[in-house]
Structure formats: structure tokens, C-alpha cells
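The next part holds the structures, each set out as C-alpha cells.
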Structure I
Amino acid sequence: LAVTNTPISLDVPFAGWSEQNPEDWWSATCVGIRQLLVNIDAPEVFGIGLSGQMHSLVALDANEQVLRPSILWNDVRTKVEANSIIEIVGEDALRRFTGNPSLEGFTATKLMWMRSHEPELFDRLTHVLMPKDYIRLRLTGEIASDPSDASGTLLFDVANNRWSSEILSALAIDPELLPTIVESSEIVGSVTRETARETGLKEGIPVIAGGADNAMAAVGAGVCSPENLLISLGTSGTVVAPIRSATSDPETRIHLMRHVIPETWYLMGVVLSAGAALDWWRRSSGCAEFDQLILEAAPAGVGSGGVTFLPYLTGERTPHADANARGVFFGIHSGTERAHMTRAVMEGVSFALNDSLCLIKNLDANVSEAVAVGGGVNSPIWLQMLSDVMNLPLRTLTPKEGAPLGAAMLAS
């Protein structure tokens, strides 16, 4: 029916830090809703679904006011805390309860960082929320979260669908800080009178719990059963595979999360630099336009003239969880041209995503089809590479806004 986007600034106070002000999210939400209502009558809106970035910490005081800027999913200041969690809890217990390794991106590490470095603010901390939960709070006045977002905190028992008392006790984190968990499709509250004034929406519209961006993108793409795979080719790259049981990798090389669909989980692999790697190469090679760069790559041929690229520009997540991993061009020779190196970047990202698929298949997932979303799907060349490397039929999604579409579908 209608789509709108509102840019939100990113703050980087120090190298490796990444923050946004939750108040800016709410302002952007209000602007976006009013833009949408230009083409849609407010009485036609009968439900609201929510989706948002995972892992990012929203810290509120007793009056539900923001204590500090949100520490985002891609912030890497918490390496010490991530290692501390491993020492305190142990890798086996982390895998058994959370299905995930202790990495800088997860919410638990941010809470521990705040406790160590901002003790006065931490003492005032009363509520811990995820980004989409903060927006729902502003819409409805209600505090809650859902299993898919809770899975990204490193504090959630993904098999038993509850906050892990074992992990919370080990880390000395008060469970009262955490929101009540409800199913993603459950109605949590309704649009308040104040919100109606701010946004132009009708008072009383029901608002569901919603879910994490990758899970909602999977729903929007129709990736809800084990034979389907979602490939998101954006700034980062993700591979999402629904499964029917809480099966985790013995070495936690791939993430296990709750889906927004009840009694369903998903395995997820992440490549931190996918589209970002190609954008870095575009800038570094002096090419002004993506389209020109990609067109050059086609005649370079399969194998990129012997050039190989490892896309670890900002570290790596799957299967090598290493924040210090770095990118490499290998095999450059006197006949190497920009086209070969461009294609090598695209092939390198494709093979990195395939690493995740290989892990998923090793866990007995029977994948037979993939759906691709994100900016990278605009390149037929890249889509064909992915299909060839993964040996899977690949289709794309129209419209391309997978996560918002999934949120709308769940709300309906």
C-alpha cells in the first residue's frame, strides 16, 4: 500500500562504538506514520506490527525515560565483557541454554559494560528493552518483548522459551530488569490518546508484540518451514533457516534463535561485510557508481581470473567468530584488472554466505529453495553467483521490504 523511510543519524563517539538515541527512533516513527497517512486513511489502519534490529540495548529508568544512547548491535566495545561471560558461565552452558556464543554484539555484554563503566546510570536502570519494544512502549505505554528478540540477548533459554534464571544468576543480573515475554503475534496494547495526537493514528488500534528483523524478514519472504532459506544481502549478509527443534551447533559456530512462529526456531549465519565489502571496494577503486562496477564484473568470468577475496573487513561472525579477522585479496598478478577484483569481492561474499549454509546442512536441515532480499538482489550477476555457489534455486521478493511486510502480515 505504502512505504516510507526516515534516516536516523549514527553516533560513533570512539572507534568501535556505535550508538543511536531511542528518542530519534520515535521521532522518525512519528514522521514516517504521518507520511504514510497522506496516502492512507487513518480509519483503514486496524493493526500495527513491529520489527527492529536485534541485540541493541535500550536502558530506561523507573519513569521509563531513556538513560543513555542505545548501544547498537554492531558496537564492539564489549570484548572484555564477552570474554568474562565465557569465563563465568562456560561455553557449554551458554550453548545449552542460549544456543549462542558470547560475542560483543549480544545485549548481555552491553549490560555488563554499563555496570562496569557507568555504575551511577546502571543503579538507576529499571527496564531493559530491545529497539522495537521501545517503539511499542511509546505507542501503547506497555512493556513487553517477544522470544525472537529475547534470543539475541544471551540471557534467554531458547529451548524452554523463558529468561534463563541460570545465566542471570551467574552474571548477577536482576531478572526484574527484563520485560515479560509474549508470543510475537500477541496483542500487547493499543495506541494511546497521546500517541494518536503525535502520529495521526486512531486511538485504540491494537499493537502486537512483533519480532526481530531477521525473523520478520523470513515471514515476509514466506520462509517459515525447514525446506526454505532466507538470504539477506544488505550491508551485512545473513542466512536464516527455520527448524522445528532447538538444535544448536556443538561448536556454536552458527546462531540459534526463536522464530516469530510458535514452536519454531531458526539457525542464522552472519557475514559482517557483504554489501559493505562491495561498497568499500567501489570507493577504494575510484568507481562512482555501483551499477558500473557490477557490469564490469560480468566478463571477468567465474573464478575472477584467479583472484580470491576474504570479506572480513570488520571481523567475522560465521563460522569464524573473530572480531580481529581481516580482509584479503589473494592471487593478484600482472594481468589482474579492476573487473577481476570486483568479481572476487562478490564471489568472496557468496562463498562466505555458503559457509553458513554448509553448517545448517550439517545440522540435518533439508534446504531445497532460497529467497533473497536486500540491496544486493538488484544485481542479477550476484544472484546467479549465489545460486551457483549454494546449488539452490533462488527467488527474490517483491516488495523488497521483507521485515516490515512480515510485521504487517503478523499484525493482520
Structure II
Amino acid sequence: MSTQYDFDKRMPRTGTASYKWDQSEKLFGRPDILPLWVADMDFEPPKEVVEAIVARAEQGIYGYTVRNQGYYDAIIGWLSKRHGWKIEQDWITSSPGVVPALSLLVQVLTEPGDGVILQSPVYYPFYDVIKMNGRNVVDNALILEDGQYRVDYELLEQQAKAGAKLMLLCSPHNPGGRVWKREELERIGQICETYNVFVVADEIHHDLVFGGHKHTPYASLSEKFAQHSVTCIAPSKTFNLAGLQAANVIIPNEEIRRKYNALLKTLSIHMESYFGLTAVESSYTHGEEWLEQLLVYLEGNLNALLELVGQRLPQVKVIKPEGTYLVWMDCTAISTKPQELKRLMFEVAGVAFSEGSVFGKQGEGYLRVNIACPRSLLLEALGKFSDAVSSTQIE
């Protein structure tokens, strides 16, 4: 008999050292903020994952840990079943998280001063892993057209031809919510192959795709693309496991894999998380039913947001996502000033969405809303923001 999961249940997270819930006063100036910003979920993970972690804890000795065959089989099986991508066990290596992997790969694949392509507005750590490693940001800014982002291929070709060495591809795209179509990825790949631009695909949101859309792993498109790319994934977004520090880096190219693993060892971060390995294996082995129910619930949350915004914030344009649990909202009709939107959120409404300018200049006047929470919480936060907009003199 299948389990029916209760995503309406509010889980108390205050006082649990939560990055999302326990920093409100420090970050936003008041302790009673409703936080719908950072991308973790306010849902319990699959019960099988919790049970596996508890059983692991009860073993009582938390020593150094290695990947076992069950771990590899779970990843290989998941990618094959959910995404139709057949990978080899040897391709799999690891990282404490996807963002650390991106930073390491920038070091492995480029030299200081090299150009690295990203597509703004984009997940803000992309800027950090480029700039803080002494590389130069090359912005292939996405074009917003008819309520949806598309790639500027002409500009991408110019940038590749001008000597950019690496492209960080966010797929599905955060915060724009695009699930790139196969033909879009093929065109990106053809340009990058022509001008010898290596591709690192951050595919952490690959499982979170709404009905009518399908995620295509970039490296699955061809052997040539696979050998000229690295794919970063993790169960952390899919199953709400971010605190367990376990990501997977898929590197078909043997030489690149050797260099990456050597850098892991140089930094002494090549050992595995005791609980992270268990979470990866159990979630990919037992989590599919939970995920299917989650996707239905998230789509309900998206529809609830669209309805409330349409009724109470008609001046706001929602960029309807094809995937992720993050909703990008054009609030420029309210204000184009980041500080004014922050004042509205933090001081007046008592809510925290992600303020858009951190995703790049294109994000000014936008907000990113995390809808992976109980619907009552989502509607409460959106209601507070709507009330703040209607009752406040906006500069």
C-alpha cells in the first residue's frame, strides 16, 4: 500500500540551526519574518530516507566512510529511469555540494583571467565561483520574450569565438524556471564544440520538472558533448537534503576526472559524508513515489500563487516556471529599486523572498519566491506582501 505524504503539515524549524529560519533577525532585521527565499524545502523527506539515516546513526560509530556498490547502483539506476541517461560507474565522483564542485571545476578547466560564460539572471554563486577564482564573467544574458527566457545564440557564438574557455550552464534554469528543450541544448553544444568551450552543467533541479516538460541531461545528447562536459547533480534539491553535504559530479572524460579528483585530494575533501552516502542511496532507491506526490503538490502551489497574484497583485508579472520550485516575479511595476523592494518585504510585510538584483543586473525589480512550503504558508506570505504593496507609499 502506498504512503500518502502530507505536504500541508507545517514543520517547526525555528531553533534547529536552520540557515533559512534562524537568521531572520540577523539578515532582515526582525525575528518574525516568513522566509521563502533560500532554496530548501519546508517538507520532510521520504520516510525511507529518515529511517535509513536513523538506522545509520544507531550503528553508533561514525568513522571514515567509502562509497559502496549500492550507492553507485542507486545513482546509475535513477539517472537511467528518470532521465534516460546511461552512465558508467567510473564517471561518478563527488563533492560536498554542487557549488563547491563548480568552483573546483572552474579551477580545473580554466586559468586565471580566462572568460567563463554564464546566462543572467542566474543563481548568484555562479558569479562568485568565477570572480573569486580570478576568472572573468562573460554574460550571455538571456532574452525575456513573451513571458519566457530564451538563449541569445548570436551573442553566445560571439563570446565563444572571442575566447571564452568555459560555460556554466544552469539546467533547469534558476531563477528563470526554464527546462531547456533538447534542440536548445544541442544548439548551445554545437557552438561550444565549434569554439572549444567546455561546458559544466549544473543540473541540480533536474528532477523538479512540471507536467508537459522534460529535462534532458546535456551530456546525454552525444558522446562528443559528454566528453566535453561535466554534469553536477545532487539529491539535495529533489529530496530536501541540503544539510547532508552530498553531491555527485559526473565526468565522462577520463583526463578531466583525474584532474578533478586530484584537486579534491589536494584540498583533502575527497572523503565522504557518513550520513550523506546513506541519504543519496536511500533517496534514489526509495524516493520516487514521494517525488511524484511532491511534484503534484508543487504544481498546486504554483497555481495558487498565480491565482493570488492575478487577483491581488495584477501589476506583477509571473515568469511561469517549467521546472524548479522557484518562481521569478517581475515586480518592476511596483518598484525597480532593490532597496525599496527589500523595505516592502522585510519592514512592512514581514516576509523574505530573494531580491532579484543578486541574480544579475537583469534581476533588478524582480523577486524569487520559494514555493516548496505548505500552501498555507505560501499564501500567508504572499498575502502579507500584497497587503504591504497596497498599503504603502512606494518610492
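Throughout, read-outs are computed from the coordinates displayed, never taken from laboratory work. Fair warning: this is a prediction, and the values are worked out from it, not measured in the lab. Cβ atoms are built from the backbone, for glycine too; each structure is taken alone.
1.8 is what came out when distance in nm of label points 7 Å out along Cα→Cβ at positions 152 and 376 was calculated for one structure; which of I, II is it? Structure I accounts for this read-out. For the set I, II, ranking by distance in nm of label points 7 Å out along Cα→Cβ at positions 120 and 208 places I highest.
Looking across I, II, the calculation of distance in nm of label points 7 Å out along Cα→Cβ at positions 32 and 312 that yields 3.4 traces back to I.
Determine which structure produced the value 3.5 for distance in nm of label points 7 Å out along Cα→Cβ at positions 80 and 216, calculated from the coordinates; the candidates are I, II. Corresponding structure: I. I have 14.2 for mean count of other Cβ atoms within 10 Å over residues 288-295, calculated from one of the structures I, II. Which structure is it? Computed on structure I. Given 16 as the derived value for relative contact order in percent (Cα under 8 Å, 6 or more apart), which of the supplied structures I, II does it correspond to? Only one of I, II returns 16 for relative contact order in percent (Cα under 8 Å, 6 or more apart), namely I. Comparing distance in nm of label points 7 Å out along Cα→Cβ at positions 248 and 272 across structures I, II, the highest figure comes from I.
For the set I, II, ranking by distance in nm of label points 7 Å out along Cα→Cβ at positions 192 and 352 places I highest.
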